[in-house]
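Below, each structure is written out as structure tokens.
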Structure 1
Amino acid sequence: MKNLFTLLLFLPFIANAQIIITQPQQLNFGNVNVGDKDSLQLTVYNSSSQSLTVTNVKFYTTYNDFPFSASQTNFNIPGNGSQTIWVYFEPVHNILHNSELVIQHNATSGVTAVDLRGQGVFPNAYYNSTQNLSEQALKNALNTRLGQGYNQRSYSQARDAMFMTIDNKKNNGQNASVNTIECVYTGYNKASYTSRSDAQTTSPNFNTEHTFPQGFFNQNLPMRSDIHHLFPTTNNSNSQRGNKPFGNVVNGTAVTLGGGSFYNNNMFEPRNAQKGKTARAMMYFVIRYQDYSNHFSVQEATLRSWHNTYPVDSIEIRRNNDIYAVQNNRNPFVDYPQLEERITNFVTNSVAPQIYGLDILQTSINFGTIISQTPDTFNYVLVNRGNQDLIFSNFSLSDTSFLSFGSGSGVNDTIPPGEDISIAVIAETPTTFSFSETLDFNTNLVGPQSSLSIPINGQSVVVGLKENSLEQNLEIFPNPVQDRLFVRSQANETLMVRLLNAQGQEIQFNAIQESVNNLTFSTEHLTKGVYFLEVTDGSERVVKRLVK
């Protein structure tokens, strides 16, 4: 940081057509718990003298959710003015989020991208080992975690816990006045039994359903007594399910006592109230153990659908907690149902599908009207919205007599997922004329986006009044002043800049950022009031009134 009373500016004769500027240019939220919502401020500056409309603040999905959002996505900004918005981070997954925010507007300029980062964290420390993992690595971490400290119960102990505590509506928070247990397939409630044996031997007789049939693993422990996939049922509905896979039954037979479950010779469909619970029990089982006899794989798509259609309820949450108290492990798909989205295949080696996605935010590069013999820059922004690197190569411009690439642009580049590429195209016309050219480049995408040709359009005009050149070449914003003051110039002159208070006294202020065409001053220390910014080039003097 440089302390300044008087600052001499040596600025080349370059204009920048990037009208929207943001402060800051990256938002990093740090660690945020899943279930919480954090916010950061973003100030959007209009560097032109004309008002504009921000038509959209665009965000991108992560596993089909929008973890980032904004308080406003459509608003007007006056010339040389600004608008402050809140950007929110509300993670669904305990992963590192790396994405972009794109400000789209109705002005003749490229869009502006802001880098977004945030680390989602599961507040339940039981799942710390799953942070930033997906696919097979996530499956392995869950398998290890679910087995750590597992308290294996005998089959009798497990059933006693179910019938007398975990699924007993008198003792599990469902406020029954007497021992009451409900068949998950029929909805029938059996009341006033005195023990598990009593519930099993008095009509209608109750049984214990192994959601993953115990015959496929030879009734071996610990699978047989793992309560996460055990549920109370009537004898009849238990037999009618048998070892059938789950599915959506058409023209089936209703289970005895009805209730909404159906079966045929090939499959069994539980009632809607049980579908989600069945799916999560099955997913737990194959992660904790394995897919014995390929029973799960043939119904995986159906179970995923039920899992997402029938969400976790308070009864299932209470049951998961009560099972944890008995056998010291949890069902992760009850605690965090979204984990299912990060596993492509529950049975075989899980690998995410390769997704190549390029978001073309503007179909053309439209310079609008520019001044001849004055370089004007258009930053053309593209975003990688897939999960694979995008490779850009073979950049070219159809006419290099007046078109060129800005520094760092027009060279081969690789853009990781969640990042953007900004291609700076400079137009410097020798005289007045309309132009229609192209920006061409290749990518590693397959299909129409493997080779792209972006139209470049504009109209140049001659401006030759010397007495107005300093006034015309200056851009000073925002006004009213906030914590930053931006000064831009196209003039190829030595400029002197001074800040004066209302009494004409010179005020110290700091330049915190310098580039060839952009100066940023810190004005945080200024008190509210009227100021004057004086700019001279030796022959001309411009004074701008500022308000804070």
Structure 2
Amino acid sequence: MVTAKPSHSNYSDLLSQIENGTIKIPQFQRDFVWSRAKSAALLDSIVKGYPVGTFIFWHTDEVLRTVRSIGGIKFKDKPGGNYFDYVLDGQQRLTSLYAAVKGAKVQRPKGKIDDFSQIFVNLEANEHEDIVTADASDQAATYVSLTDLLGSAFKLTQQFDSKFHSSLERYRDAFTTYSFPVVSVSDAEIDIATDIFTRINVGGKPLTPFEIIIAKTYDDRRKFDLAEKYAQLNSKFAKVGYDNLNEMTPLQLISLLTKGDCRRQAILKLDKASVIRLWEPVTSAIEQSVDYFRGTHGVVVSQLLPYGGLIVPFAYFFYKTAGKKPTADQAKLLTDFFWRCSLGGRYSASFESRVTADLTKINQILKGRSPDYDWPTRIDSEFLIASGRFSPSRAFVKAVLCLYASFQPRSFDNNAVVAIANDALKRANSRNYHHFFPRAHLKKLDVPDVDANNVFNITMIDDHLNKNQIRARSPLRYMQEFEKSNPDMNQTLKSQLMPDSVWPDIQNDDYPHFLERRADRVSKELRKRIIPRDVDSETQTVDDDADIDEDLSVEYD
């Protein structure tokens, strides 16, 4: 049961606890953003005895990633085994107080330095005026910095005229005797503490499990900082076209390996030692999964991966094999698993529970045994066409595009290999996508756009070819032109996974027949990859697993 205990502290107790490492600011708190003027207004309220709100601390022996310094002033680091008070509410106020008393120089994100020693007490102000201010330019002789006010009393009496001595003493006492209300929350797990933080900061974004685990697993002695580790991993993947790896992927795999579950609550219960111990082998397994996708399934860049979550079961496989290549039997079963997940809408919902269940299948594959599946995967051309609405964010479409990419598509005009990049694959009108029968041309033939905009009408080409040479021309016109400059056109057509003898459809402008034969060609390739099963005879609905948020208009095609 969570306990919330009210108490009071004075400023010297609060500051000494910050300096000795008892009071800590967890890293999930936002940056210190208060200006000197706003901080001065807070201090003005304190000197006048006004209420300034309650500090809420989480009292625990958890060791979290924390803010290590303010304005260049470093805090002591108490060793594990001690209890700490993490600030859940009041960080801006507490930091303002600390920075002003210590005269800290705080560097802002854009490099600007805010000098908090330049907060002053006006010794001539009355209670209706600002006693504490960030501007002492007018009458510097009657102003004392807060840092000096709370320093040596003897020096101050020597510095200021005797008529100000009573004011100096009164304001000094106002700060030193002010009683700050504090609520200490104890007997709370980290997920409860962060929930309290989120509820207090109603206007802010809820903390993600990743942000919580960053704080929880920080270890200075072992030089482990999850935020830095993830950034390094993501940078490494970006070099091979797999940027923006989901931050949760490594944690999901670690949670599956240690708890057999990767739901939020399981991840939040991960202990620091397990995360640190497993980070390197788990990220190595993830790297091997990415290499496997790129080399085996045509997922040359991350934008083509039907589900980012597919990395988790494949990384589990490579973790369990200690990085060994799959045997021939395992490779066949992994291929079946990949395409069934991708075309069957496996991870379109309830990812955590489904991937947990799929570990049973991966464990069977590890033994060279064919697992059972409880969802159908139809690959007949009729179903493929019905499911083929082109939207690059749909898993089904990405799976078909993977197949196209695995054949290393070549350019129609010169047979050069098409360069495929993430930034060219995110939207329907991106440069790598070309409707073989341009949509503008099909519109003239009264073909409904819902039929024209089908993934089996898509080829992968370069932007220049699409927008400058093909435009809205019929396939007969532009293909006859390209045939003159490309003596290897047959090889080009094969690389684009075109049906055999596609020319009659081109010459006759027979789009329906072309679409059917292209889907047949894809179906034939999928049959080489998917193992037939009884479950495939069951009804499979057309999966519409993505919100259509991209601009489907294409200038020419």
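What to note about this one:
- If relative contact order in percent (Cα under 8 Å, 6 or more apart) is computed and equals 12, the structure in 1, 2: 2
- Among 1, 2, structure where distance in nm of label points 7 Å out along Cα→Cβ at positions 302 and 534 as derived comes to 8.4: 1
- Computed 20.0 for mean count of other Cβ atoms within 10 Å over residues 142-149 - originating structure among 1, 2: 2
- Structure (1, 2) behind the derived value 13.0, 37 of Rg and Dmax of the Cα atoms in Å, for residues 390-485 alone: 2
- When FRET efficiency 1/(1 + (r/R0)^6) of positions 54 and 382 (r between Cβ atoms, R0 = 35 Å, to 0.05) is computed for each of 1, 2, the one that comes out at 0.00 is 2.
- Entry that produces -4500 once helix-only ellipticity at 222 nm (-39500 (n - 2.57) for each DSSP H run of 4 or more, over all residues; to 500) is calculated, selected from 1, 2: 1
Since every read-out is calculated from the coordinates, none of them should be taken as a lab result. From a predicted model like this one, the values you see are computed outputs, not experimental measurements. Cβ atoms are built from the backbone, for glycine too; each structure is taken alone.
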